[in-house]
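The next part holds the structures, each set out as structure tokens.
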Structure 1
Amino acid sequence: MLISPAFAQVPSIGGDSGLMGFLPIILMFALLYFLMIRPQMKRAKEQKAMIDALQKGDEVVAVGGLVGKIVDLTDQYATLEIASETKILVQRPAVQLLLPKGTIKNIK
């Protein structure tokens, strides 16, 4: 005979084999949660807190890279002064970064 006979594997007597089979999958999901999902949720929470705490006079960077000072705020929009007498209206979530006071003067 060229092909050896195949025999079925006998299941183990203990019931732990089912749980041990799912253990690598459970560990992968736990690792995925702690390395990817949890830090992303933390960053989103910090970004939302920063957007909610915006005030007039804050110096910010918008998503497009525009640097300006907030001169007016509403619930959904912020008016940025990007140059003297030049104002633009952006959505509040478009504010990406809050800069320390006096940063704009140091850039010019």
Structure 2
Amino acid sequence: MEKLFERKIENFKCETCGREVVGNGYTNHCPECLTSKHVDINPGDRASDCGGIMEPVGFECKKGEYRVKQRCVNCGFERMNKVQKEDNMDEVIKLAKSVASK
């Protein structure tokens, strides 16, 4: 069976807001602005050559878990990411409100 998640511990500088992010192996987006970079096909595999910015475009709460939907500005690829305790809750709330008002 193919592995669909590969843990990668990597630090990075957010290309959107410039924050220096310390990764923990599960970090997949900037905790300040909630964006990421389209580098994976499956989480952690670094198999995508797109490299586009993944913008937060949606929000959901499912079974008590908050998740942010991101969409690549280059190719339209979408992925859901769990909200982490390190995330900027003001940004999460702003995103949730913007989704609710649509």
Of structures 1, 2, which gives 10.8, 29 when Rg and Dmax of the Cα atoms in Å, for residues 4-59 alone is computed from the coordinates? 2
Say we calculate distance in nm of label points 7 Å out along Cα→Cβ at positions 36 and 68 for every structure; which of 1, 2 gives the highest result? 1
For which of the structures 1, 2 does the calculation of FRET efficiency 1/(1 + (r/R0)^6) of positions 28 and 76 (r between Cβ atoms, R0 = 35 Å, to 0.05) return 1.00? 2
Taking helix-only ellipticity at 222 nm (-39500 (n - 2.57) for each DSSP H run of 4 or more, over all residues; to 500) from the coordinates of each of 1, 2, which one would give -3500? 2
Identify which of structures 1, 2 gives the largest calculated value of Rg/Rh (Cα atoms, Kirkwood Rh). 1
Compare distance in nm of label points 7 Å out along Cα→Cβ at positions 20 and 52 across structures 1, 2 and report the one with the greatest value. 1
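Every number in this text was worked out from the coordinates using simple rules, so none of it is lab data. These numbers come from a predicted model, not from an experiment. Cβ atoms are built from the backbone, for glycine too; each structure is taken alone.
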